[in-house]
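Have a look at these structures, which come just after this line.
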Structure 1
Amino acid sequence: MITTIQLEEKLKDRLDKMKIHPREAYGKVIERLIENESEEEELSPQTIKEIEEALDDIKKGRVYSHEEVKRRLKIR
């Protein structure tokens, strides 16, 4: 069954930007959004480990500011 819905112009523009190709139906775009929302993405153990290591680096001051990196690389 096909039905018609009303959308604000701003929402329609956002859906247009999400289309994979210009002729993709809005229903397919909405379906893809709903599927993505329902799929919980879990972080891999490796990613969790890397995040924990990065947080430890931050806590221990093993980081450089943007300006320090530019200075060390002699970038203006």
Structure 2
Amino acid sequence: MKKQRYPDGSEVHVGDRVFHNGQPGVIVFVADHDEYSPEYPQEEWRNIKSGFMIVFENGARLLLDSPEYHFSKDREESLH
């Protein structure tokens, strides 16, 4: 099973507060780890086999297959 990781090597987990292009959000599921928040249960997202979803403060959702360079636990780092 693939592990989703931040640029610093630590694992991505449900509930993590993150930034993507400077926008704050929270991880709501990590399909690779079979981790799902109560608001995003596995039964509703079982068709997603890998990656993770961020829900932003404005309600927008972003599904990423893997962490990319505009993704970080640090706002400033997510802007580079």
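Details
- In this comparison of 1, 2, the computed figure 0.10 for FRET efficiency 1/(1 + (r/R0)^6) of positions 7 and 55 (r between Cβ atoms, R0 = 30 Å, to 0.05) is attributed to 1.
- Taking mean count of other Cβ atoms within 10 Å over residues 23-30 as the criterion, the highest value among 1, 2 goes to 2.
- In this comparison of 1, 2, the computed figure 1.94 for Cα Rg over 2.2 N^0.38 Å is attributed to 1.
- For -1500 (helix-only ellipticity at 222 nm (-39500 (n - 2.57) for each DSSP H run of 4 or more, over all residues; to 500), calculated) the corresponding structure among 1, 2: 2
- Identity of the structure behind 2.6 (criterion: distance in nm of label points 7 Å out along Cα→Cβ at positions 31 and 47, calculated), options 1, 2: 1
Values quoted throughout were computed directly from the atomic coordinates according to the rules given, and no laboratory measurement underlies them. Keep in mind it's a predicted model, so treat the numbers as computed, not measured. Cβ atoms are built from the backbone, for glycine too; each structure is taken alone.
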